[in-house]
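Readers should treat all values here as calculations from the given coordinates under stated rules, not as data from a laboratory. As the structure is a computational prediction, the values presented were derived from the model and not from experiment. Cβ atoms are built from the backbone, for glycine too; each structure is taken alone.
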Structure 1
Amino acid sequence: MLQLRCAAQNYDWGRKASESEVAKLAQANGSAIDESKPFAELWMGAHPNCPSKLQSTGESLQACLDKYPQLLGDKVVQNFGNQLPYLFKVLSVAKALSIQSHPDKALAERLHKEHPKAGLYADPNHKPEMALALSDFEALCGFASIAELQERLRRVPELALLVGQQHVDALLALPTTIAEEDDETASKAAKQTAFTALMTAPQEAVTAAVRGLVERLKAIAPGEELTPHEALALRLNEQFPDDVGLMSAFFLNLVRLPDGHAIYLPANEPHAYLAGELVECMAASDNVIRAGLTPKFKHADVLCESLTYRQGLPDVLTGSPAGTGITVYQPPFEEFEIHRIDCGSESAPGCKAMTLPASEGPRILLVQHGEAEATVSGQLPDALQAVSELESALALARGSIVLLAPGVELALAHAKDLVVWVAAVNSTFFRLQDARVAAPPAVAEAVVAA
C-alpha cells in the first residue's frame, strides 16, 4: 500500500469549508484548509493538473509509477502505458457547474493539438465519467424526449423566441416516437440546429429573453405551480444572471438521485451538476467543453457540433452486491469502476472484518468514515520488493487514501463504522484482455474492436 496526500480544488461552485465533504476529507488527509475559500473537488490520481503525492516523501504519484510501472500491473501498462487509467474525485457542489460535455478521443486529440498553450484542453484523452451520489444530488443530463421538448417550447415563449420560429416549427413537427431510421435522423438534425441556434444566440438577445422569462415567472399568481425546469431557471439566474445556460436547461433532463445512486456519462453528452455531494470517477483526463453557466472560456460551436443528440433519461446504477459489505458500480467504460465497502457500519452492522480479493490492476481506496486495521498479503513482483514506501499494514481512518498494488489481497480487521470508496480498473477490461490473448488472431481482432 502507498499512502497518498491528495489536494483539493477551490473552484467557485464549491461549498464553504464548514459544509464541504471535500474540505473535511482533505483536512483529514493532512492538507491545510483555508476557511475563506470554497472547496469543490478532491483529486485522487496522477493527472498533472492536480497530482497526488506520496505521504512519506512528497514525490508525485506519476513519478513513482514511472519508476515502478509494476504498481499498475502488466495488462494496464500494455494498454494504457505507465499511466493510471482513471482519475478519482469527491465533489461538493453548492451551485451549478457549467453546461458542458467531454470529448471523445479523436476530438480530444484535435482540441489538445489546436490549443497547445491556452490550457483549455490539458491532455489528448477522452473523459467518460460516472457520478455517484453521497447525498441528494441534482444534475442536468442528456436531451429530453421530443414530447417534453415540444411542451416546453409551447409553455416558454421566451425560449421559443430565442431558438427562432423556423427551428421551433421543425421541432414541433417531429413525431414523438422514433419509428424508423429516417425519423431518428430528422430528430437529431432538428435538435442540433435548434440547440446550436440557442447556444450561439447574440448576448443581447439572450439577456432580453432571460429577463423576460424571469419577470414572467416571478409574476405568476400565488398557488400556480412552476414546473421543475421553471423553478430551476429562477435559481440559475440568481447564480448566473442573463446566461444562456439557463435557457439550455429546458432542452435537458433534470435528474435527482438519492444517496447511493449513480449515473454514467459517455463522451459528447451534455450535462451540468447542480447541487449535492458525490464521488466521481473518470478516464484520466481534465478535458471539458463548456457553453454556459460559467465565467470560463465557452466553446459553444464545438460543443454543439460534437453532441450525440440522443434523447431520454440516463441509466441509473444502484450497485450490485459482490460479497458481504461490497457493492460494485460498473459503467460500460474500460478505465474504471467504483466499489463501496461497508464494514461495521449501519449498512453492514455484523461485519467487523473482511478481505478484498486481489485485482490485476491498481486500486485507490478512500476512507470516508470510520476506522479499521488494514494488512495486505500476496506476492509482489520482484521489482516492488525493495520499494521502501510500500507498507504492508496500516491503521485506516477518515481521510486515509491509499494506492493498493495489483496482486495483493487487503484484509480489514476491527472495523468500526467503516465506509470506503474504491476506484478500480473495470473488471471487464481484464476479461476482454484474457479473451483476446486466448483467441485465434482473427477472433482476437474482433474482441479488440468490440
Structure 2
Amino acid sequence: MTAAPAPLPPVDESPLAIRARDLARLADERWDLLIVGGGIVGVGALLDAASRGLKVALVEQDDVAAGTSSRSSRLIHGGLRYLQQFEVNLVREALSERARLLRLAPHLVRLETFLFPLYGPPALTRAFYAAGMTMYDLLGSRKSGGFHRHLSTAGALAYAPHLRTRGLRGALAYHDAMEDDARFTLAVLRTALAHAPGSTLAATRVRATAPLREGGTVTGAVLEDRLTATTFEARAAAVLDATGVWGALPDRPFGGGSFSVLPSRGSHLVIPRDRIPARGGMTLRIPGRVAFLVPWPRHWLIGTTDHPYHGPVDRPPASGEEVDEILGTLNGALDLEITRDDIVGTYAGLRPLIAPSDASSTVKVSREHKVSVEAPGLVRVSGGKYTTYRVMARDAVDATLGDAARRRPSATAELPVIGASTRADLDALAARLGSVGGIGEDPGRSLVDRHGTEAAAVLE
C-alpha cells in the first residue's frame, strides 16, 4: 500500500474565485476524460483516471454525493442475500473490495458485528443458514472479519433481549463493514484532487446538457453553470456517463443507450438506539422480508426496501407503505411495539439497476454493474453496489482508454484514501486528541473516524 496523498495546501482565494478559475480551465483546456456525475462511481473514476496519469475533469449538477451515494444503508458488505440468488462471483468480488477498503480507508470503514437470529426446526434451520454463512466466510469474509460464530438461544437474547422468543433457535454472529457514505465519497474526491492537483478538476452545480460531436465521435459536452445559467463547452478525448439513476430519465443528456436503468427505491427509518436495546447490528428476517439494523452513533438506521420506482429521482422520500413495511418487519421479529411515533427520520435512495423497463420486481434483479461503449468517445456505467465502486470505476476508465488501458493500468488497488493510516496510529491519534486536546475520548474518536490523520487540523 502506498502512502495516502497529502491534502492540498490552503489557498487565499475565495471559494467563488476558485470555482470561476476551475470553470475557465474546464472550458479552455482539453481533457483526456470528462466524467459526468459526482456520486461514488463518478468520483471513483476521477481517482482511477488520476492514478493512471490522465488529465481528468468531473462535473456534477448538484453537490457531491447528493443522490444515491448519500442515501445508502451505510454498509460495505458482500451481500449475504445474493448467495440465495447464486450470484457467487458478485459476493466474492464485493468481499474482496470490503477487505481492500478496510485497509485503504480504516478511518472511514470499520467492521461491525451483526446478529442473524435463527427460527424454525432446530437442526435444519441452523444447518441451512450455517452452510450459507460458511460459504460467505470462504468467499472472503473470513479474511477481514473472521469466521462466523454460533450462539445459543441464551446467547442470542443476551445480545438482543427483545428478540421474539417463540421458535428462536439461537443465532449466528458475523461481521460486515460500515461507512459514512457521503463522507467516504467526498474523501475519494479529495484523494483524487490531492493525488494529481494539476491534472484533476471537479466542479459542482454544473450540468451536462448535450454531447459535443465531430462526425460520429463524442468529443466533449455542452455544460450549463447552474449558478449563472451560462452555457459553455468542455472538450475531451472521452466522456464517461456516470449519472446513475438519472440515466433512467427521458431527457438524459447523452440519449438512449444499450441498456435500461431501472431505479429501485430503498427506504430507511431512523430510530433512537435506546428504543431497541442490542449490543450491535442485526439482520432480521420474517417470511418474505429482511431488515438490517445498522448502529449509527445514537440511532439505528433500519432498512431497506427494494421496489421499482417511477417517480422524480431528485431526493425521493420514503413512502408511507415502505415505512409500514419496515415497521412490520421489526415488529414481526422483536417483542417491541415500534410505531411511527418512535421514528425521528426517514430517507430513501435509488439503486440504478440494470433491468428491462417492464420489470415488475427489483428484489431479484442482479447487482452486477455494466459498462458499455455507446459511441466512439462515449462510455456509460451503471448498476453495481456501493461496495464495488472501485471496480466499476476501473472498468469504466478501462473502456474509455480501449487498448491503451493495458499500458496505463489502474493504481487504485493500493492507493489509500486521504486521511488513512494504520489502525494503531489512528487509535493513538484519537487518544491524544481526547487527552491533550481536552475534548474527551468519545469526541476524539469521532473526529478520527471521520477525518483520519486530518482530525488534528479539523480541531485546530
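A compact table of results
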read-out: Which of 1, 2 leads on Rg/Rh (Cα atoms, Kirkwood Rh), largest value; value: 1
read-out: FRET efficiency 1/(1 + (r/R0)^6) of positions 120 and 424 (r between Cβ atoms, R0 = 41 Å, to 0.05) derived as 0.85 - corresponding label from 1, 2; value: 1
